[in-house]
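Next up: the structures, one after another.
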Structure I
Amino acid sequence: MLSQYLHYGLLAVLAIALLFAAFTDLRQRMIYNWLNAGIALAAPLFWWSNGLDLWPGVAIQLGVAVAAFAVFAGLFALRMMGGGDVKLLTAIALWIEPGWFLKMLIVMALAGGLLTIVMGVWHVMRRQRQRLAVPYGVAIAIAGLWVLGTHYIPAAQQGIGAG
């Protein structure tokens, strides 16, 4: 029972961290390293509260995070993504089941496309000449919150009520 409350509390903390990442990325075009580190370091508590076995559960989560880092670091090297975005996605990959992480990436791409269009229109309307900077942490947060709201939080509520 205690682990169910911890599970739900950790999900709430992750949701707050995602909102904070979106806010700081929107305002400052920055996602803080301490925030990404905190998300990553809290993942083992989430695994424990979720009853995840070391093999293969934790190993799969770590593998998905390493793969995500490799792919997104490549995009960073091509200047297609910011470093904070890469670290945030890697930290989130430690939390989200692989199938849901892929769904999250699709929602992130859709939200990011929409965000890019909105930012582009805003940029043109204000007649700004500098390069358009899209705060992609907002799209990552939207996608992460979507996963939490559609998959994890309903499951946590059912577990608390069943106990």
Structure II
Amino acid sequence: MTRHPLTKAGAERLREELSRLKKIERPGIIAAIAEARAHGDLKENAEYHAAREQQGFIEGRIQHLESTISHAQIIDVEKLNPGDKVVFGATVTLSDEETAEEKIYQIVGDVEADIKHHRIAVSSPIARALIGREVGDVVVVRAPVGDREYEIVDVEYR
């Protein structure tokens, strides 16, 4: 079985979500199902059907998280020391060659990617363009709107 990379912080976030689902969400939905059953006829009980649907979603998410965590290759980014080279887990500061706008991204595993928090998947086009490069390199990223050029300004491992 293939082991997918996951940062130590990402693994911790997934474990916290798993714990919340098991300790808070699952018991809450079981109570909601019991309450809906108490209202009588289950065929026309919308509360019961909604609670069962939510239970299916929660159980599916729990199984997904357990599988993801158990098959992950957890990498402690702080222990990496590749210098100025971009590898998995790096937090990279980029400067857009066209607009001089700076962007900061951390390269993480596919399941922990979250663009709102500046975490990009290792399989994304921008991460693939950055891997193996160093500070000062200019990389070309193929985007739907055309090719974009970025200069690597800084590489950190935090």
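Every number in this text was worked out from the coordinates using simple rules, so none of it is lab data. This one's a predicted model, so the numbers in the text were calculated from it and none came from an experiment. Cβ atoms are built from the backbone, for glycine too; each structure is taken alone.
Odds and ends about this structure:
- Each of the structures I, II was assessed by mean count of other Cβ atoms within 10 Å over residues 14-21; the largest value belongs to I.
- Between structures I, II, the calculation of Rg/Rh (Cα atoms, Kirkwood Rh) yields its largest number for II.
- Sorting I, II by FRET efficiency 1/(1 + (r/R0)^6) of positions 46 and 70 (r between Cβ atoms, R0 = 41 Å, to 0.05) from high to low puts I first, with the largest value.
- Entry that produces -26000 once helix-only ellipticity at 222 nm (-39500 (n - 2.57) for each DSSP H run of 4 or more, over all residues; to 500) is calculated, selected from I, II: I
- Structure with the greatest value (metric mean count of other Cβ atoms within 10 Å over residues 38-45, set I, II): I
- Between structures I, II, the calculation of distance in nm of label points 7 Å out along Cα→Cβ at positions 22 and 110 yields its largest number for II.
- Ranked by relative contact order in percent (Cα under 8 Å, 6 or more apart), structures I, II are topped by I, which has the highest value.
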